[in-house]
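In the part that follows, the structures are each spelled out as structure tokens.
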Structure P
Amino acid sequence: MQIELKHIQRETGITFIFVTHDQEEALTMSDRIAVMSAGELQQLGAPRDIYEQPRNMFVADFIGDTNLLEVSVDKIANGRAQCHIGGGHKLSIDAVDDVAVGAKVHLSVRPERMILSDQPSDGASLRGMVTENIFIGTDITTMMDLDGGPKITIRTSNTERGNKRLIEPGNSAFVTMEAGAARLLVD
């Protein structure tokens, strides 16, 4: 029905306003999304922008699954924020307006934008232990406890995983974020 409504809208050229609490439905049907909370506009934009570049913690958490990690900003230079999370893990992330050295802010990274491996990568890898693998058909969701830090979720498609060995619970693993996947949130 969602696709049929999109086709009708395109054929007639009439503007539709569609109100829903179903985030997937909003992403599927919309050219633009207005995310509201307590009667206030949190973010307005294209579905991809809302999903990949959330403006604040509410939007990041409300639209899709995300890992929200508290980070401390150590340094800002050349448009990059050098940060650390619990366990001493260091990250370099694109800086955003209003972020300051010494601030404790949150980082949002979608589970499908994280790469799991049994070896560290050339980039900054975070080390931890796999605690659970959940088969959900097209994807496998891996739960991981970072060394001395938070719990994170990694999602890998079964076709992308291909012949890679699944890292079993109880084993050490490394996770790397895809370039540009992490987003600092200043709330």
Structure Q
Amino acid sequence: MEIEKPPVDRERIIATAERRGLVLVHTGPGKGKSTAAFGLALRAHGRGKAVKIYQFMKVPSARFGEHRVFEQLGVPIEGLGDGFSWKSKDLEHSAQLARDGWERAKATIDGGGHFLVVLDEIMYPLRYGWLPLEPVLQTLRDRPSHVHVVLTGRNAPQELIDLADTVTEMAMVKHHFKAGVPAQRGIED
């Protein structure tokens, strides 16, 4: 490993625009998209901001690590789905849950009562055609100016990337699944 010198001089970018709500997208094949969104939720909550988290693929009764800690902190987190599609017994029912969930999330965004709204794993229902993209984009365009929205999931549509203020693509460099190590509590759930 090459040792580098710490930077002592850096070009400073001076912000000239007003603060406003942002659209942030966490996408890509690597691990950490939801985790990064949850980190933002914790940061906002820590600053006394109202946060709401919607998980499009998790069941309402899910009790993963994030559910437990957000419950302890008083941050509402709501499962809107019935699990990932490969576990579904009725894909039309899964699609209807996504549509119903979107209406709940849309109402929260439009209502303006939350500083941050997380739409975790929304890319799945968008990619599967369960949710039409244009109404989601329109809601993001029309949202109250102070509302931040984070959307997570693999393969974000280009139109969403174009609309977003910040897009982070998680790259898969190496993953323990490929070595046969199973999912582990506290890491994957």
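No lab work stands behind these numbers, since they all come straight from the coordinates. Computed from a predicted model, the values in this text were never measured in an experiment. Cβ atoms are built from the backbone, for glycine too; each structure is taken alone.
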Comparison of P, Q by volume of the Cα convex hull per residue in Å³ - largest value held by: Q
Winner on mean count of other Cβ atoms within 10 Å over residues 22-29 once structures P, Q are ranked, highest first: Q
Structure with the greatest value (metric relative contact order in percent (Cα under 8 Å, 6 or more apart), set P, Q): Q
Comparison of P, Q - label where distance in nm of label points 7 Å out along Cα→Cβ at positions 14 and 110 is highest: Q
Identity of the structure behind -4500 (criterion: helix-only ellipticity at 222 nm (-39500 (n - 2.57) for each DSSP H run of 4 or more, over all residues; to 500), calculated), options P, Q: P
